[in-house]
Structures are given as structure tokens and as C-alpha cells.
Structure P
């Protein structure tokens, strides 16, 4: 599903994992949690999930969301 190297970012006092998805790897449609618009198939974007959630790594990974790259850069989750 994901194609880029996972990195860690701190936003809003929380730690997040951010992993790029290339156009070639993006095969499904998702809804961006920031703008509410579609992240269409064949569109490069980011998969983002908490790195410091209290319920553990599995719960954080299950709660991951697909963001437009621009939306992630301009939003404080």
C-alpha cells in the first residue's frame, strides 16, 4: 500500500508517522480528513497515523488516514 519511507513528525504536541504513497501505488479512493474531499486513485498522497497513542501501535495503525499532501502540510491535526 505505501511506497515511501516512513518518517516521524510532531504536530500539535503529538507525534505522527507519515508515509508517502506514490501515484502508482495509490489504487483506492479515500477521503482526506482535513478537507473532506476525495483522494482519488493514482494520486500521490500521505498516510498518517499517531505514533504516540495510548491504545498502542496496532490501534494507531488501524486508525491511519490518507491525506492530500498539501492538506497535511497546512493543517494542525
Structure Q
């Protein structure tokens, strides 16, 4: 969903680097996959087409944090009382 983002912290030898991937448009989402020693973060459209991908070696990843946008619960009344 637009506004979702994933933050990846990488060990770069003597320091750390932080990378961010954001769902930039409406209908897009950010997906995270870990396969065969590689962490893959992709921005995906509604139809499932990958827009962009970032790949990191799993043994270098220090932290992987997903930040979802707060969604309104369907049972809540959005109008103030």
C-alpha cells in the first residue's frame, strides 16, 4: 500500500549503511523475500509486476524493518464523536 516502506541496515565493513524501499504510488506494495542467502526487497504493482528490486547478501544484513502505513479498521467509525 502506498506509504509502506522497508528499511535495511547493512554491514559495510567498517561502518553500516541504511537503505530504504518505499511503495511510491497508490496500489503498490513492498514485498520482502529471503532465498538462498539473498534478501530481496521489491516494489510490486497490483497486478504483480515488479517495478524495482534491491538485493542484499543475507550474511551482511544487520536489520530488516518493515514499516506499514496505519490502516483504518473497517469496524471503526471514521467520524469523530
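Quick notes on this one:
- Test item: helix-only ellipticity at 222 nm (-39500 (n - 2.57) for each DSSP H run of 4 or more, over all residues; to 500) calculated as -3500, pick one of P, Q: P
- Cα Rg over 2.2 N^0.38 Å derived as 1.33 - corresponding label from P, Q: Q
- Test item: distance in nm of label points 7 Å out along Cα→Cβ at positions 18 and 50 calculated as 2.6, pick one of P, Q: Q
Computed from the coordinates by the stated procedures, all read-outs in this text should not be read as laboratory data. Please read these numbers as outputs of a predicted model, since none were measured by experiment. Cβ atoms are built from the backbone, for glycine too; each structure is taken alone.
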